[in-house]
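Each structure below is given as structure tokens.
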Structure I
Amino acid sequence: MHTSLRATGRLLGAGLRALLLLTVVCGVLYPLAVTGVAQAAFPHRANGSEITSDGKVVGSSLIGQTYRTKDGKPDLRWFQPRPSNGLGTNSVNTQYTLILSGATNLSGANPDLIKQIKDARAAVIADNSTSTYKVRAAQIPPDAVTSSGSGLDPHISPAYARLQTHRVADRNHLPVARVRALVEQHTEGRVLGFMGEPGVNVLELNVALRELTTADRAS
């Protein structure tokens with residue numbers, strides 16, 4: 001009986017020591033080491049790839065956001081991102097109509113998806129046409145009327161960014177050439193030169209646009 005109790009005690013003691021050791025190693029030392037390396041080698045990425053403007057954090061380069069007026073309509077002074085037709089509404093991130101990161105999962109033949117795309121195409125034409133420039137349906141790239149797989153894509157295609165240049169220039173009283181040059185400056189190439197497609201980070205582009213319009217007013 002006593003032998004059995006002593007053996008059980010030894011097993012419990014060994015288990016507790018292993019638990020404490022693994023807790024310290026895996027729950028304290030390893031996270032601290034990974035955090036330290038990340039902060040030393042990649043501080044910008046480790047802190048969420050934050051983008052600042054006028055000394056304030058305005059968002060992350062990894063997460064898309066919308067640009068709307070107080071009444072909820074697109075603020076046409078700014079470049080607009082892809083549609084964010086996600087999984088529903090939420091009260092946490094009001095910048096996007098998402099409960100979770102994800103797409104609608106609607107099939108290509110779904111009437112709701114077809115209507116969304118038709119409505120988005122009509123809005124792109126109406127919003128981006130100016131008194132001197134008319135958008136044609138053939139000019140609209142797919143990303144202008146469809147949400148991404150995550151619903152939070154921070155990038156748009158260079159074609160969609162260029163399509164918006166006339167409207168952005170008109171709303172901000174800037175030459176189209178200056179706005180188009182801004183787009184070209186913020187166009188990112190393929191990863192390692194061959195993976196993925198070129199893209200334009202909408203938040204970074206709009207921060208640069210804000211700086212341009214501020215400098216233009218000051219001069």
Structure II
Amino acid sequence: MTLEELTTRARSLTTGGHRVVLGVTGPPGAGKTTFAQYLVRLLRRTPLDGGEPGQWVAHVPMDGFHLADVELDRLGRRDRKGAPDTFDAAGYAALLRRLRADEDEVVYAPAFERELEQPIAGSIPVPRAARFIVTEGNYLLLGDVHWTRVRQQLDEVWYCDLDTDERLRRLIARHERFGKDHEAAVAWATGTDQRNADLIAETRQHADLVIPAPLLRTIDDR
């Protein structure tokens with residue numbers, strides 16, 4: 001499997017004429033965002049059906065549907081931030097459904113600001129010209145009622161299968177980069193994050209395609 005083959009497969013999904021939504025999933029630290037951003041850049045290099053390069057692909061992450069800390073405090077879930085029930089899964093599914101409906105000139109999606117650790121509404125504009133949407137997040141293949149609504153809006157879901165040691169290394173480094181000291185970063189990565197990773201690993205078998213660790217490592221190096 002190569003990046004070129006994945007790009008070709010992604011482009012082939014657009015042949016039906018409808019707006020396509022591709023999901024990228026995997027456990028925390030597996031490289032979902034890095035891969036999604038890289039795939040978007042590759043796709044944007046070549047126009048679709050004679051259109052303008054760059055305009056036909058959009059990136060809409062799931063992380064914008066994190067519940068705000070004030071709501072997590074009210075619910076008593078802040079110590080589990082990142083778990084499935086700390087996201088607005090129904091809101092995420094509704095956004096994906098609206099994107100697939102393809103009825104609006106622009107759809108605004110929320111983003112997640114890691115410096116603040118908070119969602120920011122209306123941060124990502126998705127214009128009508130965007131025919132291919134890449135969305136990425138942890139729980140795209142989760143089988144409970146809230147998350148199956150998300151899967152129903154996705155044409156395919158690809159799973160990032162990075163090896164555990166490398167995934168933990170990246171995850172700890174990310175937590176440190178955004179303010180945690182080393183001990184706190186390790187505790188969160190091997191505690192809350194690992195419990196979520198174990199849950200997500202059980203969904204791997206339901207993916208349409210598994211992206212292997214060697215390929216994910218090459219993207220991290222680019």
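Bear in mind that the values in this text are calculations on the coordinates, not laboratory data. Predicted model, so just to flag it, every value in this text is computed and none were measured. Cβ atoms are built from the backbone, for glycine too; each structure is taken alone.
Check the numbers for distance in nm of label points 7 Å out along Cα→Cβ at positions 24 and 208 across I, II and tell me which is largest.
When distance in nm of label points 7 Å out along Cα→Cβ at positions 24 and 208 is calculated for I, II, structure I comes out on top.
Assuming 49, 23, 15 is semi-axes √(5λ) of the Cα gyration tensor in Å as calculated from a single structure, say which of I, II it is.
I
Determine which structure produced the value -14000 for helix-only ellipticity at 222 nm (-39500 (n - 2.57) for each DSSP H run of 4 or more, over all residues; to 500), calculated from the coordinates; the candidates are I, II.
It traces back to I.
Say we calculate relative contact order in percent (Cα under 8 Å, 6 or more apart) for every structure; which of I, II gives the highest result?
II
Kindly point out which one of I, II the value 22.8 was derived from, the read-out being mean count of other Cβ atoms within 10 Å over residues 136-143.
Working: I: 12.9; II: 22.8.
Source structure: II.
Where does the value 0.00 come from, among I, II, when FRET efficiency 1/(1 + (r/R0)^6) of positions 16 and 144 (r between Cβ atoms, R0 = 30 Å, to 0.05) is the thing being computed? Working shown, then result.
Numbers: I: 0.00; II: 0.55.
Answer by label: I.
If we compute mean count of other Cβ atoms within 10 Å over residues 32-39 for structures I, II, which one ends up with the highest value?
Going through I, II one by one, mean count of other Cβ atoms within 10 Å over residues 32-39 is largest in II.
Given a computed value of 14.1 for mean count of other Cβ atoms within 10 Å over residues 8-15, which structure among I, II does it belong to?
Details: I: 10.0; II: 14.1.
Label of the originating structure: II.
If you rank structures I, II by distance in nm of label points 7 Å out along Cα→Cβ at positions 48 and 80, which sits at the top with the largest value?
When distance in nm of label points 7 Å out along Cα→Cβ at positions 48 and 80 is computed for each of I, II, structure II gives the biggest number.
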